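Engineer: Heads up, there are several structures right after this.
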Structure P
Amino acid sequence: MEVSKRIILVSGMSGAGKSTATRILEDMGYHIIDNYPVVLVDQFVDMIEVSTDPRYSYIALSTSAEDFPIFSRKLNGINASVSVLFIDASDSVLLNRYKSTRRIHPLLLSNTANTLEEAITEERHRFKQNLDNNVITIDTSFSSEKEFKKKLESYFAKKQIPSFSISFISFGYKYGVPLDADLMIDVRFLPNPFWDEKLRYFSGNDKEVYDYVMDKPETQEFIQRLLAFTDYAFEQYTKEGKNHFTVAIGCTGGQHRSVTIANFLYDVYKERYNCYLDHRDQKEWLTHEEA
């Protein structure tokens, strides 16, 4: 049966950016449904199945941690392309956001928790019990709104319903690891261009650094072994029906080795899959002006 409708079930940690996500999705042309009564979920599913209203061809349904498992279960198997989007951020970032905005966490309002720390821990526990491998997770800990929008557009552009897509994210361990990684690759064992003063203030986006890293025998053996694994893994995840897979590649500062390998992997797979490339810590890169 032809699938002509798309539903994004949007949820996530309070303070991580769920409201921002729905606002961006609305700008992209999605019909936003927020705080829909969970007791009416069956009527909602029936409406989606039979409606010919073009407004309901693309829907973003925003839900809380409490209602998320019910909506997720009810939407499973309906005649529509259903994606689950989980907006996340590290606990420390969430704490800082709440303290800076002076907003009150929903679980504090409901007296479910006594402190902000308890509220964040409890909410994360609730989600952990109900998230599966097919969830698309976006970590906003280090993202600007512009970067956040770019990610959403890469996953949910209305022009097509993508099948299997892959994000390749470079990062520096000194700035923290990405929370949304399905596979994390540590390339700190590769030769480091940082120690070459002529290359220090360049990045893996520059040919000089890229060639320095890729031409090393250690790198050549590593990528041969890595591609044997990723070729097989991506094929299996596609067969399994997984929608999205995030590969995070890390080195010390996220400027040279990780950027090189992320660029390489993106170039290898961009013709086979819907791929997205993000150099997360680019704003931290050393530049010639700092020399």
Structure Q
Amino acid sequence: MTKPTTAEGYDPNVTENCERVLVTLIRGLGPWRDSIYLIGGLTPRYLIAKRPPDVPAHAGTGDLDVVIQLHMLASTDAYHTLEDNFKKLGFTRATNNAGRAVSWRWEVFTGGIKVIVELLADDPAKSGGKVMELPTDGNVSALNIPHSSIVFDHHETREIRAELLGDNGVAAVNLHYADLVAFTCLKAYAVDQRDERKDAHDLVYCLEHFDGGIQSAAAKFKAALEGKHKNVVGEVLGLLAKHFADDRDTEGYRKNGPVAVAKFEMGEDDDVEARESRARRQRDASDIVTRLLKAIET
């Protein structure tokens, strides 16, 4: 599945439909609705309190990335509830990047717009810490994403409401979604391991506009460095420095992270003004991450 390489490729209507699908899906899970956690590109919608014009608009998303607790794949009742919900909502299996239908990626059309749902899990015992489809006996599985279980300990919860699919009225559900630490960690791994500009945009956007600013964000990371996932958080701080900050060989703004942010947000026009604007944004992105790293150290 090829994703847009610039913010212009994202449609706010698709983001709204993602929220409708999310609310409908959670509502149908019954007693297992607290076993699903949102990560990925829809998360900034809830993680960042301010809205335009107070902050620039986030690009939005075209898919839903949710981490499910492993017992949902192990419990027969939970598994069938999830599978029945997909069937009831009209989901069909989507394809991976090789064009093969997989049991962890599902798609549905609503209002003429396609929404993708990706089911993710973290099972190092079965995956050896690799990104791979977890084995299952049925039609629904999950893609193993190392460290994604951090969201079980680092998440926030809020009520969201949206119109249910099928013209079934507006409903409210409690949503568990990645907090700033978990979101930054997972996005930093994504920046390190794949070439999608939006990962860098998502990461910097949330750090830049987090309520309370960089000092508040740094306090979250300092606390996490004393907690259960301290090794993951420590590794991620190294990745942030690697992809965004100055080192003895390269200025941070010239690294792939800030360049990805600027090209995603501003496009790739080659005139002098566009290049200068991107360079300024690259410096901004590098500075945001660098200030976070320094604030965590002090």
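Engineer: Tell me which structure, out of P, Q, gives -12000 once helix-only ellipticity at 222 nm (-39500 (n - 2.57) for each DSSP H run of 4 or more, over all residues; to 500) is calculated. Walk me through the intermediate numbers first.
Structural biologist: Details: P: -12000; Q: -14000.
Source structure for this number: P.
Engineer: Quick one: FRET efficiency 1/(1 + (r/R0)^6) of positions 33 and 121 (r between Cβ atoms, R0 = 25 Å, to 0.05) came out at 0.30 when computed from one of P, Q, so which one is it?
Structural biologist: Numbers: P: 0.30; Q: 0.90.
The read-out was computed on structure P.
Engineer: I've got another one for you. Please compute distance in nm of label points 7 Å out along Cα→Cβ at positions 73 and 273 for structures P, Q and give me the label with the greatest value.
Structural biologist: Working: P: 3.1; Q: 5.2.
Result for distance in nm of label points 7 Å out along Cα→Cβ at positions 73 and 273 over P, Q: largest is Q.
Engineer: Consider the structures P, Q: one of them gives 1.01 for Rg/Rh (Cα atoms, Kirkwood Rh) as calculated from the coordinates. Say which. It would help to have the intermediate numbers written out before the result.
Structural biologist: Details: P: 1.01; Q: 0.96.
Here the read-out was taken from P.
Engineer: Let me ask another. If you rank structures P, Q by relative contact order in percent (Cα under 8 Å, 6 or more apart), which sits at the top with the largest value? Display every interim value, and only then the final one.
Structural biologist: On the way: P: 21; Q: 18.
Result for relative contact order in percent (Cα under 8 Å, 6 or more apart) over P, Q: largest is P.
Engineer: With distance in nm of label points 7 Å out along Cα→Cβ at positions 129 and 201 as the yardstick, tell me which of P, Q scores highest. Before the final figure, lay out each step's value.
Structural biologist: On the way: P: 5.5; Q: 3.2.
The structure with the largest value is P.
Laboratory data are not the source of any read-out in this text; all were calculated from the coordinates shown. The structure presented is a predicted model; accordingly, all values stated were derived computationally and were not measured. Cβ atoms are built from the backbone, for glycine too; each structure is taken alone.
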